Each structure stands twice: as C-alpha cells, then as structure tokens.
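Each value in this text was obtained by applying a stated rule to the coordinates, not by laboratory testing. Since this is a predicted model, take the numbers as computed values, not measurements.
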Structure P
C-alpha cells in the first residue's frame with residue numbers, strides 16, 4: 001500500500017552547533033552523525049567521528065533521534081542510509097525518519113527500500129550541488145506491504161548484505177597484511193629506520209610522462225581501444241582498463257603518450273588529494289590525462305615497492321599539498337624527494353607476496369561482484 005512519508009514518519013533534520021563555542025564540542029559524549037560517518041554497505045550506525053555535549057543539544061533545540069530509526073543524507077552526497085543502533089544526533093544534511101507508529105514498520109525494510117531509490121533524479125541543482133528538501137520527503141510516496149512481508153524481504157537482503165560485508169572485510173584484511181609486511185621488511189620510510197640508501201625519486205625513473213586530453217570536440221578520438229586513464233579510474237591498486245578509450249590518431253594529435261606496462265601512475269591534480277594519494281600500476285599499455293604522472297622505473301626499483309612506499313608516505317606527501325593548493329600536488333618537489341631504496345632482492349620478495357595477495361583479492365572481488373549482482377536483482381524484484 002502507498003503511503004506518504006509524512007503520514008508514517010516524523011521527518012527530523014539535524015543541526016550543527018556553533019563551532020565558535022568550545023563548550024558544545026569539548027569532551028562531548030553524544031554521537032553527532034555527519035555524511036562522513038555513513039557508508040554504502042554498513043546498515044547500523046552508533047558511532048561518529050565528532051561528538052557533541054548535552055549543552056549543545058539543549059541550546060540548539062536538537063531532537064534526539066531514537067534507536068532503530070532510518071536516517072539518510074539528502075544534501076550533496078545523496079542517499080547514504082543507515083539505521084541508528086543507539087539514540088544520537090545528526091547534522092543538517094541528514095534526515096531522520098522517526099516512526100509515528102501509525103502502521104507496523106520494519107526499519108530494515110525501509111533501509112533497503114531507500115537504498116534502492118535513485119534519489120538524484122528528484123533533485124534540483126542547488127548552488128552547492130544536488131539536494132532534496134523536507135517538503136519533497138513529506139509528499140514522497142513509498143510502498144509498504146504487510147509487516148510479515150516486510151520482515152521476509154528484509155531478512156533475505158540482510159543475509160546477502162552480511163555476506164558482502166564479510167567479503168569486503170577480507171579485502172581490508174589483505175590490504176592491512178600488505179601494509180604490515182611492508183613495515184616489517186622496510187621499516188618506517190619517513191624515518192628510514194633500516195638505513196637504506198637514499199636517492200631522489202626521479203633518479204630511479206627511466207622516464208616520467210605527463211598526460212593530456214585529446215580534443216573532446218572530435219568524437220572520433222574517443223572511439224578507439226587504447227585505455228585513457230584519468231583520476232576516475234584510479235580507484236584500485238592495479239589498472240587493467242579505463243572508462244574511456246581513445247585512438248592512435250587522438251594520441252598523435254594531443255600531448256598524451258603511450259605508457260608502458262608496469263609503470264607507476266600517480267594522481268597529481270584532483271580534489272581527492274585533500275585526503276588520499278591514488279597510486280596504481282598499469283598492467284597494459286595505457287595513456288593518461290594531464291591530472292596524472294607516469295613513472296617508468298629503472299632496474300633499481302620495483303613498481304610494487306614504489307607504489308607501497310608512496311602509500312606509506314601518503315600523509316607526509318599530502319601535508320605539502322595543502323600548503324600549495326587544496327587539489328594540486330607539487331610534483332617537482334615530489335620527484336626530487338629522497339626515498340629509501342632497499343636491496344632489489346628484498347623488493348622482489350615483497351613484490352611476490354603482494355602479487356599472491358592480489359590474486360586472492362581478485363578472487364574475493366569477483367565473488368563480491370557476483371553477490372552484488374544477486375543483491376541488485378532482488379532489490380529490483382522487491383522494490384521495482
């Protein structure tokens with residue numbers, strides 16, 4: 001049966017206490033959830049990166065969101081959804097759907113229903129990005145079946161979601177193993193605890209390539225088969241393909257170049273540099289745009305070693321980014337940076353281990369993709 005959200009839920013928007021009042025934040029013990037606390041797969045939420053005080057909640061007249069309430073982001077990053085495991089508060093970018101107890105509702109059913117809705121199609125482009133509003137939610141209609149059907153659907157989807165969470169945890173565990181093994185073999189690279197020889201990054205490179213963007217006005221340039229890697233593709237450790245592909249003619253008529261396999265690709269311009277330094281290794285010939293640099297290494301340095309070295313130095317490297325601009329890496333400084341170069345046999349040992357783990361990760365990722373297809377299929381069946 002169709003219900004307006006306002007008929008079955010009390011819609012509550014959060015608030016942000018004044019940052020100027022230290023008494024609102026210092027030694028706070030009340031969870032205060034922002035979009036950054038919400039993930040795409042984690043169903044329940046009880047902790048937050050920031051906490052507020054009782055005084056903050058009282059002075060700003062913030063309403064506490066009860067346990068087992070569905071909350072969802074409705075500004076900028078739309079549709080991030082969770083169920084509160086404990087009473088908590090949120091900022092103004094999150095809407096809470098507090099059950100009015102008009103009908104019997106299973107929160108987990110609402111959680112999955114909301115996750116399935118493409119909220120972006122209902123937005124207006126606001127000054128600071130896409131957003132929805134309270135009036136929209138008040139009038140928005142959803143289908144809520146009998147309670148027994150809600151619980152049946154939620155139970156099936158919960159089981160699949162737990163499988164996905166477990167498999168994602170395996171990926172994280174493999175990544176943590178690689179990081180710990182790196183420190184075990186090579187020590188802290190900032191301190192160079194093991195006293196390895198130091199040399200500049202550029203000195204272990206046979207070549208350093210910049211990239212370019214073939215003219216977007218010539219559509220034929222983008223009808224080829226040669227991968228053209230941008231920051232959007234730099235989301236995994238290994239690059240085997242890209243979203244866009246170009247032709248040889250496009251390469252000939254632009255500043256991009258063919259990058260040989262086993263090069264180290266680094267993002268040097270992107271908003272992601274505010275918090276992450278994407279570093280990947282390409283497994284086939286690719287081209288890159290101007291937001292990336294490609295390092296072709298000599299025999300003294302293995303690509304996998306350099307990749308994880310830069311990851312280990314990420315915080316230190318990115319601290320310099322903020323001193324220049326929010327989204328540009330000062331590459332000239334980076335390439336002159338002194339880096340430790342351990343004996344090649346130890347680098348090879350580490351690389352072999354990483355390759356073995358990457359194979360395991362690949363198998364897990366394939367299983368995740370298959371499970372996600374099942375989840376998507378069932379969500380479509382249940383919610384349309």
Structure Q
C-alpha cells in the first residue's frame with residue numbers, strides 16, 4: 001500500500017490505531033515490538049524515572065528492559081512545576097523529564113548534575129540544534145538531553161465542530177456553542193501560554209507584568225467555557241471519542257490516537273500559531289543509581305525509541321537516525337518532515353522566564369481554575 005493511500009484511509013477513519021500501526025510496519029515504518037502491557041516487578045535498587053503521566057510506557061525503554069529484565073521504576077507528576085516542587089521538598093530520583101524552558105530554573109536549583117558526554121551512547125546521533133538549546137550544555141557536561149518535541153494546539157471533532165467558514169484560531173475555544181464541552185491541559189506551561197499567544201504576547205522574550213495581565217484576562221474569559229482541566233490524556237481521549245468533549249487543548253498524541261481509532265479529528269493550525277516545545281532529561285545530583293540513570297537516558301535517546309515515539313505518539317524525537325527509518329509520507333502527515341528547529345520556529349516556543357515570573361504565572365493559573373481571580377459574578381455564582 002502506498003503511503004498516501006494509507007494516510008487517506010487513516011484520515012477517513014478506516015483503521016483502528018492498532019491496525020494503523022500494523023500497516024505502518026508492513027510499509028517499512030518500523031514499529032516497536034515491545035508490548036505496552038509489560039509491567040515487570042522491579043527491584044528496589046532499580047533506577048527511578050520521574051516523568052509526566054503517560055510517559056510510564058515500556059515501549060520507550062526496550063534497550064533498558066533488555067539489559068535489566070524490566071522497566072525502570074516509574075513515578076509521575078501532573079506537570080513540571082509539580083515535579084519541581086516535589087523534588088525541592090526532598091524527593092530524590094535518578095532521571096526526570098522537564099522541558100527546555102525549565103532548564104535555567106532547574107539547573108540553578110542545585111538539584112541536578114551535568115551528564116558525562118562520554119557515557120551518552122547516542123550523543124552523536126542527536127540533532128545538534130536540540131543538544132545545544134539554551135542552557136542545555138556547558139563546560140561541565142550535558143545538563144539537559146533532548147528527548148521529544150512537538151506542539152500544543154487544539155484537537156477538535158470535525159464531525160461535531162462546524163467552523164462556519166472561519167480560519168482555525170485559538171478563538172475557537174470561546175465559541176458559545178461549545179460551552180461546557182471544552183477541555184484544556186491542566187498546566188500553565190501549556191494552557192496559559194496558549195492564551196498568551198492569542199493575547200499577542202511575545203513568549204520568546206522576558207514577560208512583563210502587562211503581558212501577564214493581558215493573558216490572565218483571556219484565561220478568565222476562557223474559564224466558563226471549560227468542562228475539564230486535565231493531564232490525563234487517556235480520559236480526555238475517551239471523552240472526545242464519546243462526544244462529551246468536542247474541542248481540547250492537547251499535545252500531538254491525542255489526535256494521532258483518536259484518528260487511529262477511527263474518529264474524525266483534526267489537530268488545528270491556529271492562525272496565531274501553535275505553542276511549540278522540546279522536552280528532555282535531567283539527572284539528579286544525588287541519583288541513587290547512577291549507572292541505571294545513564295541506562296535510562298541511553299534507552300530513551302536510542303533510534304528504536306525514536307521510531308516508537310514517532311509511530312505511537314506522533315511526536316518528534318531527538319535522534320536524527322530515527323527519521324531515516326520512518327516513511328516520509330507518514331512524517332509529512334504528522335508534520336514532522338522538517339528540521340526540528342524549523343518545526344519549533346513554525347509556532348511559538350517560549351524562552352525560560354525568571355523564577356519570580358513563573359511563580360506568578362503558576363499562581364495566577366491556579367487562581368483562575370478556582371475562580372479566585374474573578375470579580376463578581378464568577379462562573380460558580382452563575383450556577
């Protein structure tokens with residue numbers, strides 16, 4: 001089957017996600033053979049990976065499992081701020097998974113160590129531009145190993161959402177026809193910054209108080225529309241599949257999964273631009289299992305894991321060799337047929353902000369969720 005025929009059938013909902021992956025494999029688009037369901041018992045001295053919910057996925061760790069007989073210990077957080085706070089309170093892990101805009105704050109916290117480049121098996125295969133993101137590397141070594149990259153945008157049910165001839169835009173979220181049927185990511189690093197893009201704020205520069213106020217105003221306007229704040233993409237996908245939710249701020253994985261299950265969905269290209277990001281791995285300075293920590297990093301940055309991330313999650317990966325193993329037509333369908341920096345620059349990628357600014361943004365985001373930033377009447381007052 002030709003790639004364009006496959007893509008058309010996927011778009012038209014003629015494949016389940018699992019069938020789609022089987023077809024990709026038959027087309028020469030390598031698919032990891034590691035079953036998702038493996039959850040082997042782990043030893044107490046096993047390395048610990050502290051990550052976003054959903055990334056506790058054995059398919060990302062085939063080389064680690066082959067070496068250790070099972071996956072690392074998984075511990076998850078709702079968003080990077082929650083993880084950072086937990087570690088500041090004394091929680092010690094081996095490897096954790098922040099995004100590039102977190103690097104200065106996390107590095108300056110004194111909780112992390114630079115990785116020895118000589119122990120990074122796939123260092124030479126990684127995209128140089130990602131390895132050298134701001135603050136990722138210095139004379140001490142590699143503080144941040146890039147892993148996955150992608151976008152935050154609006155996934156919507158094309159059979160339930162009629163744009164009425166309008167362009168895709170972040171303004172879609174404010175359409176009164178869909179009040180109470182909208183979900184957003186429960187993280188200021190995503191939802192708040194998406195509203196900043198709509199507000200015309202340049203997130204590629206240090207944010208001012210006025211920038212924050214403009215964005216907060218849009219967050220308050222958005223709040224009555226929202227039924228669900230969540231980081232559980234499985235539950236969100238189920239809600240979108242049922243039609244309970246028709247539109248949501250999501251990452252790349254949600255539309256890929258829903259389309260593979262035969263649902264009519266689209267990952268929007270807002271006229272204002274999507275939020276783009278690159279996330280990666282950092283090593284705790286007191287990592288209890290240093291050898292295991294390097295094994296986690298080497299497994300996650302391998303070309304095998306890269307192909308799995310592209311296949312199953314629809315994300316870009318840091319290992320350039322993974323893209324040579326992928327079908328060009330599928331990469332084009334996923335929007336990954338370009339240099340990662342070109343992809344990231346096609347949207348809006350935020351720069352690291354000061355600790356004071358990030359603290360205020362996270363505080364204000366939580367206040368909007370609970371309606372504490374509202375003047376009367378609040379959505380709660382309206383019933």
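Work out the source of 1.27 here, i.e. which of P, Q gives that when Cα Rg over 2.2 N^0.38 Å, for residues 171-306 alone is computed.
Label of the source structure: Q.
Determine which structure produced the value -9500 for helix-only ellipticity at 222 nm (-39500 (n - 2.57) for each DSSP H run of 4 or more, over all residues; to 500), calculated from the coordinates; the candidates are P, Q.
Q
To test your reading of the models, identify which of P, Q gives 29 for relative contact order in percent (Cα under 8 Å, 6 or more apart) when calculated.
Q
Can you say which of P, Q returns 0.97 when Cα Rg over 2.2 N^0.38 Å is computed?
Q
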